[in-house]
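As structure tokens, here come the structures.
Bear in mind these aren't lab numbers, they're just calculated from the coordinates by the rules spelled out. Fair warning: this is a prediction, and the values are worked out from it, not measured in the lab. Cβ atoms are built from the backbone, for glycine too; each structure is taken alone.
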Structure 1
Amino acid sequence: MEMNQTIMVEKRDGARVPLDLNKFHKVVMWACNNIANVSPSEIEIKSHIQFFEGMKTTEIQETLIKAAADLISEETPNYQTVAGRLINYTLRKEVYGQFEPNDFLSTIKTNIELNKYDEEILSLYTEDELNELGAYIKHERDDEFTYVAMEQMRGKYLVQNRITKQYYETPQIMYMMIGATLFSAYTKDRLRWVKDFYDAVSTFKLSLPTPIMAGLRTPTRQFSSCVLIESDDSLKSINATSSSIVNYISQKAGIGINAGRIRALGQPIRNGDAMHTGLIPFLKLFQASVKSCSQGGVRGGAATVYLPGWHLEFEDLVVLKNNKGTENNRVRQMDYAFQLNKLMYTRLITGGNITLFSPDEVPDLYDAFFADQDKFEELYEKYERSRTVTKKSIPAQEYFSALITERKDTGRIYIMNVDNANNHSSFDPKHAPIKQSNLCCEINLPTNPLDDIADETGEISLCTLSAINWGAFKTPQEMQKTCEIAVRALDALLDYQNYPVKAAEISTMNRRPLGVGIINFAYFLAKNGVKYDESAFELVDEWAQHWSYYLIKASVDLAKEKGKIPLTNQTKYDIGVLPVDTYKKDVDDLIPHVDKVDWAGLREELKEHGIRNSTLMALMPAETSAQISNSTNGIEPPRALVSEKQSKDGIMKQVVPGIHHLKKKYDLLWDQKTPEGYIKLTAILQKYIDQGISVNTSYNPVNYEDEKVPMSALLTDLLTCYKYGHKQLYYNNTFDGQGEVEFKEDKNIEVDEIEDEENCDSCTI
């Protein structure tokens, strides 16, 4: 580029100065410093900046960022770090007016004056303490963020004015503020815990969900990721459910709605004075509530509705997302999960029928469906014989064919195995049955309907999430400290946050549920030289044992220190029963169980001291929050070595970690012949988890005759999931060959379109 002092450019403050190309060259050189296989001149050439009078300096910087990002490829992945640094430079100038960050305390005071930070932080800490925390901040860690990480930071997490795009903090400030807020109530070793938390999140050992990342430190006081709301079969309860949805959608939460109690179309109401309009009109009401407001401007509202598979309206409900039909009989902007159990699978295998009922006529059947499987089977067969109960019988083969077809065609018809969910739960189903899950199908918590929004006898369940980066550790023992930090941080959050609905607060204080998951699993497998198959069974079993043990142990230690939960008697933990005691023993066929940790000692500690949290584990999706940590998505295999993520914020390229030396080690999703290996690995993980897993099934048609995935394969995998104890099935992915058009020269790049409203970042930690 040639210097041209005659062109005047506009700085951020509005001042007009002569164009200084050397300055921008220095910035590019700085961004490339100590990074192999990148070229500053290549970035400058790629940018093709056309300078003009009055051009903004920010426009030049964004052009350089895009140029570096466009150079990211399988052969030259390090441009992702260069692009990340260029964003960091731009962000620093935006926030501080210079590259060097302002001190921590002055940043806090400025942002409180602007009503961006919660003013309480200044009354919770002395200025000396805040200065000590500020001195501990490692701003150079911002240089480790990749392009996609910094774009996600700018787009979703950093405190900002979302209209003007004015930013008020940088990532390291954000991390320290979150830590200081979380541990503000600690009286012992408070600053040590804040620093330990800061180190864990800023070095990517611990990953946080969107409500915490975007909201904690601001005047917002609701940070739970997942909300489970159950509706009763009454107008009062339906209205209370709708109001609760609006309250939580506006606070960035993903919603699970249990509408399974609502009676079927044509059932009598008001003693026969009128006929019920059925579920669909009320599902439309819930949909309107979900879509009424975006989740804090970060993401559109999203929900999954849970329905018993034997509901009388099943045939109409299963096609609600189908593109055929009119809007009158479709409710497409929510996802749906159908609840199944052993009896229904048995009917499929034996060639029997599935009988459908309206829940209002068989309320005892509905309750037994979750709490007592033997009683359910007895009642189900009794009502099948009854001549007075409204019912409809469908051949099981036809029933499952419809269910699987819609799951395949929409990708968004989910499955919940209610007997697995209750048998392998941390709750006693006789007292606290699991009747639903959440938006992303990994949370399993008790619920009860509300009669009205102020009803304190109902129960709305919340779960607060985080995830451990397995790829950040060399041995499973190294995870212990990070697991303890995760449990303590999330437990403290429960007391710090506010609760828009009283029933949610009561439930949370009584049960204190947490959900700690896993990210970077695919990288973890690759760096250990194993794939999504039997080669990984022993390794995953050992790490999952330690991870589960450390989380439970941390909660027991907290119980010793702060007291056990009030409703501990409704948990299996109370009597020393662990997830490792209640899993489906079919998993032992995959890998025989051998204790790798002191489970016996932990059982005794539980009996003596109780537990602080009724749940501790949940394997959630981890899309954008994993990107922040330069990690692979949760437990999912990557679709490509380089993925192009398309969202409302634009297109971003993401490179798998360790691509230089692990390129041939990754077990990519569409290279896997069947989902069998993934299903079995997740079954081993489920063995040690008190809640659930967002388990996906994925199929590449090229692996099947005539390039069509047969129904038999889908049914076989569904039965396999049930056999090995899976509680929920989330997405059904089918590779359609799209997304490679722009990159024909590189089969390892795939365009992956992300719909933000479906990608629940609250859950997707």
Structure 2
Amino acid sequence: MAVGKALPRKDGVAKVTGQARYTDDFSLPGMRVAKYLRSTIAHGRVVKIDTSRASALPGVDGVFTYADVPKNVFATAGHPFSLDPGHVDVADRLLLTDHIRYEGDEIAIVVAENDFVAHQALALIEVEYETYKPLVRGDDILAEDAPEIHRKTKNIVNEHAYVAGGDWEQAKEDSDLLIDGCYETQVMQHCHLENHTAYAYIDDLERIVIVTSTQIPHIVRRVVGEALGLPWSQIRVIKPCIGGGFGNKQDVILEPMVAFLTLKLGGVPVKLRLDREEGMIGTRVRHPFRVQMQMGVQEDGTVKLINFDALSNTGAYASHGHSIAAAGAAKAHLMYPRAVYRCHARTIYGNFPAAGAMRGYGSPQMTFAIDCMMEDAARSLGMDPVEFRLKNAVRPGDMNQIGKRPIMTAGLVECLQKGRKLIRWDQKRADRPPPQTGPLRRGLGVACFSYGSGTYPVCVEAASARLILNQDGSAHLQMGATEIGQGADTIFAQMTAETLGVPFDKVHVISTQDTDGTPFDTGAYASRQTYVGGPAVMRTARQLKEKILEYAGIITGMIPADLDIKDGNIVVARTPETAVMSVQDVAIDAYYDKNRGGQITAEVSYKTRTNAPSFGCTFVDLEVDIPMCKVKITEIYNIHDCGVVINPLTAEGQVHGGMAMGIGAALFEVLMIDPDSGRIYNNNMLDYKVPTIMDIPDLTADFVETQEPTHPYGSKSLGEPPVLSPAPAIRNAILDATGVSINELPINPKILFKHFKAAGLFRS
């Protein structure tokens, strides 16, 4: 049995020893480097640009401006192609632009023999601008006299509104108490270890080959074709090892440009690499949200209605656009599904770096709002916050009011009960009766989360797998699903070993994706890999197993139905301890017998048409230093219902990573943008504060395992959900300690000082 075991990662040794090779580790003879010239203003137009001195510099191969690039407006979001015209992504991007929409917008690019020459050339380009008023604040963006960031949009990308779960007016009438609140989240950066990098060249078949650090190689192929007006088959995309993405590499950012440059230079290899400072503004950020909420509750703690009015800012370009706000709102319904929901969501443009997918895809923002509101409601009723959530928490059989499908498995109640016990909730609350006084105060907080497994029914969920039986009896597994550091290759290998009947170390995974040969998959995002790829793996492994047993029957004269595979041996099904021959014996015969056999392979492509939500919660115990405006987390627990845990070791790692990111969102991280000028102040790792080992307490992950019937191995989403609930749990713990509601992120010393001063907590 391989599923359920804490097996080591397939790529672990290579990555910790430096043997793994990433995009920037590769080079080709004659490779040139490219560097962007970025705008120094946040909003305006290029009136004049002079590249003559840069072009004349020795070592410069070319300088290109917005006047030189194709006029094909394209969408960069890493979504599957849609056959529904009403569901396509917003196309608002050119390779280079003369209409500046954020400080750092790409207006020209230099290609040179090395970095030094490229930087020299950039300094020689002269630019004159016409400046417009930058728009950063939501109220300024939506003002009647606001200049349009994109023509004919009124600065609104999209909006939608709906009511789900019943009669709104009746729910309002049934409510004994109506509670209002406004919650705001910040602009953040992904800060993955590996920066964005890509290179391209033209091969001997006159096809464009792109090597890139991407989560979505098959989608990159399509978007590059759209951007350059080329057939998709003319483009080949290769994804080596990738050093993290968190959604930032679910956008097609560098690849169209390197493809364009190699075309312009006659096939010469061209590499485009963003350094950290450039990458923090020139890629994607997390959407800031402002959520106006109203909750209606009864005196017994029953939530009757929840109203969202969400404003999401996508920055300079649409990227994933309105889908972030829509997805976040839809997933929030699942935690407390028996209330009536009313949602109004708008997505607007703003003059700061484009926002896109980031771990959680709108759910961190909406979860912060809804579970802060749950805390405020519980306190208004005088109820224990855990009891309040238990009363309203999702249970198996509840209806997904958006998808109109029953929720088959839901372990949220069990997660809350387990977390309550782990943190000793009842005992600590009894020991710390409010109100607390003094400079140091202790607080307990809890928050819940829900998250889907993939994107169905919004997007197509296709996955493919290929298995080849090797001569030594091992199997090579090839997946279109990308390994981006989350351990997907290890999970797929465990599934294969489980179904095929061979040892885990006999399954070799091809980690590199290549659109010329890798079976189709849309990529790594939306916590879809295990849930969507699993059915394809099982079907492929079953198919290969049937073929092996059929051939073993030919060799032995036995009936294939009477045979099975166990631990790499062909065995009698009724007496599995009886080995007939090894799988290696079958493979050798199939490859080399003169009169029979051939290579034994299997391949399956499968589209998943279900979406099972995961659930869970975070419990926090923390200390607040009032005079120092400092928060110290002493205990934090994340309890997760992700169905069957395929690999406890990788699962724990995913949860720990999500918890750390959630702590960063709660207390530290913000990309600082001047609201008046659009200037970005801290696009570097010195000034952008991510939590270090000194800021992260011991992290505890635990699981409530349910057997999800819509997945062949009983599993559900895991990668993104752990990031959702730490921030509201920390906010709620600070409220518990101090009595102060802080409804904006991050809750850093500056924010704490503002709220503590307003609450009169400082001694004069």
Comparing mean count of other Cβ atoms within 10 Å over residues 77-84 across structures 1, 2, the largest value goes to 1
Value -8500, calculated as helix-only ellipticity at 222 nm (-39500 (n - 2.57) for each DSSP H run of 4 or more, over all residues; to 500) from one of 1, 2, is from structure 2
For distance in nm of label points 7 Å out along Cα→Cβ at positions 285 and 621, structure among 1, 2 ranking highest is 2
Taking distance in nm of label points 7 Å out along Cα→Cβ at positions 269 and 653 for each of 1, 2, the highest value is that of structure 1
Candidates 1, 2; mean count of other Cβ atoms within 10 Å over residues 437-444 computed = 31.8; producing structure is 1
If you rank structures 1, 2 by mean count of other Cβ atoms within 10 Å over residues 429-436, the highest one is 1
Candidates 1, 2; mean count of other Cβ atoms within 10 Å over residues 37-44 computed = 17.5; producing structure is 1
Calculated from one of 1, 2, distance in nm of label points 7 Å out along Cα→Cβ at positions 317 and 397 reads 5.0, and the structure in question is 2
